Structure P
Amino acid sequence: METSTLEALAVGLLAFFAAGYFVLGGADIGTGMLTPYLGRGDAERRLVLTSFAPFFLGNEVWLVATAGLLIGCFPELEGELLSGQFAVVVPLLAGWVVRDAGLWLRGRVDARRWRAGCDGAVVCGSWAVALAWGWLLAALFSGSVHSPAGGPVAVLTALAVAALFAAHGLGFAALRLTGEPYVRARVLVGRTGRPWQSFALTGVLMAALPLLAGVALPLAHAAADGAALAFLVPALLVVTPLLVAVQACVWRAFRHRVTRPSYV
């Protein structure tokens, strides 16, 4: 394949993985952000966490794939992003680690304070991730990769993106929960609306975030050389359908509503 074709495919794959992460990962991040609202007691919070616990690791694979593709196919841009947005990447990764630790460790100790602390880690970590993504996107929307965004526009963008994460999480929770948490999750669709409509709408908006950011980035001029693309792009084209198939199997296996807590 010609280099221009490989570059176009690399850009398309990057957009696909990034959009996939925001739609899928954004659902469990948003639900984690609203855990105190959806679950008012220990049992209800455990039910809320159970609603997305089977998905969060698989959803994070899309972020890992996005980062790997950025490093392999756009190494120059990746270096500029990491160095220029270091102040944003650190809280994003810290929130990611804290959130995952809360999910992994919550069920390891049978003590109310321990579970409350882990719940706090999930909530705070989820908010940190959502706000950090908003802060990063504020810079990328303007095409700036060398320094974090600042000023009122950056603050408003971060808050708006976090609000979209939360709305997306509510839509997901309305599809998964039962009982009182389900009633609270339906706040966006009301009594007559269908939960999937809210989730579909916020999903489209979530997918649009990285796509809009990518339009402002010099992706076409930052691609790796032809030899690297000739090796990486065909390999990714083979792996991508497998990733999608596994993700589809996971969502199908856990498609039913949650009626009782799991290991968390």
Structure Q
Amino acid sequence: MDEIAAPISPPTKRVYRHRLPTRIWHWLNAVTLLILLMSGLMIFNAHPRLYWGQYGANADHAWFAIGSTPQTGFVRIGETRIETTGVLGRWTDTKGVEQTWAFPGWATIPTTYSLADGRRWHLFFAWVLSIALTLYMLWALLGGHLAKDLHIRRGEWSPRHIWQDIKDHARLRFPRGEAAARYNILQKFSYIGVIFVLLPLMILTGLTMSPGFNATVPWLLDLFGGRQSARSVHFIAAWALVLFFLVHIVMVLLAGPVNEIRSMVTGWFRLPPERDAAP
């Protein structure tokens, strides 16, 4: 009786997916944004209230606040108040001492309250972010990355195409074969939004909060509607970046962390076989 040959798996194809500037900027950004977030939370602890307009102080109505009562911690958004005892507003430090700073020490740089040190960390890495972003944007434009990888083509603007990509992501049906070598439409929207909207917005609102810079570029105050509005936009944009980061990590884990991380370290990505060709 003839033996039945076992199906042969198709050879795995490798593609050079991420060029060196993208990989360097990716990992530099990961460290930089983490430090900026944690030092920013320390700065926020100095006055954990947000306002709209030119001015804002303790006596003014804040649209967002993290605070405490003698017994509880809370977050207030508009008129909605949420108890956050033990997490935000009122929490216990590693020595068992109850603290009433907005964000706990494990989430801030430095871990103990120091507005001066928080500002030093924040301002230094803000320069790192600004310079790196400027260089990366120039490279993306002049080096062809924007046109080759991030350009949204006519067919991708189709509502049907976008909706199909949303459904595929919801069903965890990730691209396979040659399609996996390219950014899908949701990735393009996300990366363009981060590179050309959120990060520049963070930098511009940060500059708007600087009284010294206001003297040089006063129109930024008008653009954002005042220093307090700029601070609110800065805070919102920061948490939008955190949301992007969390979704990004989840997608990497679901799509195959070894292959995804290896490609961002070496540049080389193994294409998953097509579904109809998979063994």
Structure R
Amino acid sequence: MEDVSEQGIKAFIGAVVLRGGRAERLTTSRRNPVQVWGVDGSSCIVRVRSKAAGDWKARRQDESLASDDTGSSYWVFVDLGASEPSFFMVSSEEMAADIRGEVDLWVQDSPLRTRTGHHAIAVGRVQHGRNKWSLLGLHAAADPKLEEEARAAAVHRAKPAVRRSPSKKAVAAEEEIPDLRVRVVADFDGYRLSARFDPSNKRLEIMQGPMEGRRFDDPTQAASAVATHISGDIEVRDGWKFWELDTPERLPLGTLQ
């Protein structure tokens, strides 16, 4: 089953084609960039944020355009909550200023808060950008004659970057050193975290998600650090309950104690 992000990007690409343009997903960033070509052939890059319910998710760091590695000109917010998707277009500069203002107020409430972590964007903050297709150089109305072309464009997947195949010697070396650590996962504030736990020394390494690559002396230290990083508040978590075994049963890591 496709996740909400994938559904939103496909819906947006199809909507672009219906309005006389062309769109292609880029693989240069994890921030869901899409390049859009308008009716006149001009192009721009947009960041696509999608939701099926609640608020859209961004990062407090998005208050700075310097943190945007996509080079986007606009953000496109896709709401999949109704029978037909809704689209909202806002310039990247406006979104950065909007997030910066909200983060300023949020930090003022507590000196311990940091300008990092998850940031929710409610529909009211982008309502003025609803169906602003003209910003992207597209027709305001969809052309039913382009429905077949739109469906084909929506399912087209961007080609991943070509990577050199490792040599047989390198593959053999990897196979000789299997990772015997325990696979664990955690879900926190909309993020899925994957990690490896070493029962011999209790250390835990985050393999995927925020703070990827960081190593900690024990599960509780890791859980508290990553929760604090994501929320922006000081979090203290019991790592033996926070982390769960990466199995269908999802038992707490503490069952191994």
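Looking across P, Q, R, the calculation of Kirkwood radius over Cα pairs in Å that yields 21.9 traces back to Q.
A value of 26 was derived for relative contact order in percent (Cα under 8 Å, 6 or more apart); which structure in P, Q, R was it taken from? Walk me through the intermediate numbers first.
On the way: P: 33; Q: 26; R: 16.
Going label by label, the one that fits is Q.
Which one of P, Q, R has helix-only ellipticity at 222 nm (-39500 (n - 2.57) for each DSSP H run of 4 or more, over all residues; to 500), as calculated from the coordinates, equal to -8000? Derived from R, not from the others.
All of the numbers you see were taken from the coordinates with simple rules; none came from a lab. In this text the structure is predicted, and so the values were computed from the model without any measurement.
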